[in-house]
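Please treat every number below as a calculation from the coordinates, not as lab data. This is a predicted model, so every value here is computed, not measured. Cβ atoms are built from the backbone, for glycine too; each structure is taken alone.
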Structure P
Amino acid sequence: MENNLVVIGLGNTLRRDDGIGIHLLRALRRKKIKGVDYLDFSTSSLDLVNRIDRYDAAILIDAIDAGLEAGKVKIFDLKDVACGLKEKAYSSHEMGLRYLSVLLNTLDIKTKIYVAGIQAEDTSYGDSVSEALNDNIPEMINEISKFVDATKRSMEVIV
């Protein structure tokens, strides 16, 4: 492993806004930020446990329900997953963010994990995101890109 930072997209692209993590991952991958790996885990959140400990830090991109305006980005540490997420947060994955946090903690995985959560509006069946999210994609990409860059820079200082 050459890179010590990974950006991971989560979500189901057949459940409208739930797939925003995958759509944003694809856009970020095209930016080709040096020193960053990109992984598409779609709905296979359990599988990422086997790969995430290879990295010093990870940024998960996923749809959330935090009571924000649709399309807003909330970046937080995975260990703080209860930070305003509603009890029934959106998840079409094998496990939601809360359970993922518990599992990673139980397994004593030391990777620093952040979540770039996107407030979803519509998780009904369909293959396109809602208009509210679609209209905000450039801003979401910009905000997450800045966080990826800042995280990468802070890791280089530590090394």
Structure Q
Amino acid sequence: MPEARFGKKICKWRMDFIGSKLVDSLPPHLTVKRRFLLKQNISIDTLKKVLDGFSFPKIIAKNNKIERLGEAVVIRIQNIKLKKYHKKLQGLLKNIAISKNPEYEDDCFAAHLTLFRDPKNKLSPNWNSIDINKIVFNKICLYEIDPSSKRCFAYKIKCRYLK
């Protein structure tokens, strides 16, 4: 999750453009691991224990770009270490989880923060209204997300601050 000050800016910007501060029922965030399912007989407590062993420092992303990824308008995060953290997490989860979209993992992982969805390509926001040059991400969270394509809910399971 980005620092609170930046997260509030993103929420305000979303309200201005789409009338909601959430996208897919989630606050502004950078995805380090795409959606997955736990393998049979693996509990959420096992997942929490695995994630307790996953650690990295605050992420500082500079020289970011706003672009479209399909129907989403995103901030593409420029930080080489993110690929390393993504691969580390992939390794930790390989025996307990199944990726829902493995084609977007590993070398195809695209670090981004979704600003909003614009399926009809109708919105033309003022990109200069947010300073995206330097973004600090200082919290890591695990959410359970509605498995349907509607993504109606997201429950926070666990969060901790990064040092």
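Before moving on, here are some points about what is shown:
- When distance in nm of label points 7 Å out along Cα→Cβ at positions 131 and 147 is computed for each of P, Q, the largest belongs to: Q
- P(r) over Cα pairs in 10 Å bins from 0, in percent, for residues 59-114 alone from the coordinates reads 22, 58, 18, 2; which among P, Q: P
- Each of P, Q could give helix-only ellipticity at 222 nm (-39500 (n - 2.57) for each DSSP H run of 4 or more, over all residues; to 500), but the derived value -7000 comes from Q.
- Structures P, Q, by mean count of other Cβ atoms within 10 Å over residues 27-34: label with the highest value: Q
- If you line up P, Q by distance in nm of label points 7 Å out along Cα→Cβ at positions 75 and 123, the top spot, with the largest value, goes to P.
- At a computed 13.0 (mean count of other Cβ atoms within 10 Å over residues 51-58), which of P, Q: Q
- Among P, Q, which structure scores highest (criterion: Cα Rg over 2.2 N^0.38 Å): Q
- Value 3.4, calculated as distance in nm of label points 7 Å out along Cα→Cβ at positions 3 and 19, assigned to which of P, Q: Q
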